[in-house]
Structure I
Amino acid sequence: MIEHKTSGKAITSMICGILSVILPFVGFVLGVLAIIFSVIARNEIKRSEGKIVGTGMATAGLVCGIVGLIAVIFWISIVGLLFKIILSSIKYWMGGWYY
């Protein structure tokens, strides 16, 4: 009977990917880590010739990491836009002397 070992990097990738979607404040760092661990895990699994498994977890980590990065970029854009709107409103209502 062949023993299969699950890749620790694939598990790490999946956990970081899921957390990157759930935790918006550290989502960027976790998303990048999920993508890096996913790529490393997938290469490790391919080279192992069936001894190491976890391709599905590595793929899930990759997808969640990408989604987490996109969500962080979206929220930073929204916050930046709102900040610009608020500052321009303050400048308008203060008579233009607030910079």
Structure II
Amino acid sequence: MAPHDERNEEKLNSQYDEETGLPLDETYLEKGLPSYLSKSIEEMEKSWAIEDAGGRDNLWDCTWCNLNADINAAEVEHEISSRQAWYLRRKYLRMVDED
């Protein structure tokens, strides 16, 4: 294998977890979500944008609870995996899992 090819292979390998073989970039876990879940995520992003800018979103708690319930429902109904559910909780609800 030519040195150039070795660098490409090394770069490709560095994009995956050595133990699991899964991509290090977990954004693939957001693909193919149920539409109701995508809508809840959009609403949560808007709410966080207000809060993170120092504003006050009076519906933040409702938006957070709605997204949490939608993630739970999608997981229980096997529309998303537990891995996807925890990724979404960490990213959009800013939860910390105990793993």
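Each value in this text was obtained by applying a stated rule to the coordinates, not by laboratory testing. What you see is a predicted model, and the numbers here were worked out from it, not measured in a lab. Cβ atoms are built from the backbone, for glycine too; each structure is taken alone.
Of note:
- Relative contact order in percent (Cα under 8 Å, 6 or more apart) - highest-scoring structure of I, II: I
- Parent structure of the calculated result 13.1, given that mean count of other Cβ atoms within 10 Å over residues 27-34 is the read-out and I, II the choices: II
- Among I, II, structure where helix-only ellipticity at 222 nm (-39500 (n - 2.57) for each DSSP H run of 4 or more, over all residues; to 500) as derived comes to -27000: I
- Structure (I, II) behind the derived value 1.1 of distance in nm of label points 7 Å out along Cα→Cβ at positions 67 and 91: II
- With P(r) over Cα pairs in 10 Å bins from 0, in percent derived as 18, 31, 19, 14, 9, 6, 3, 1, matching label from I, II: I
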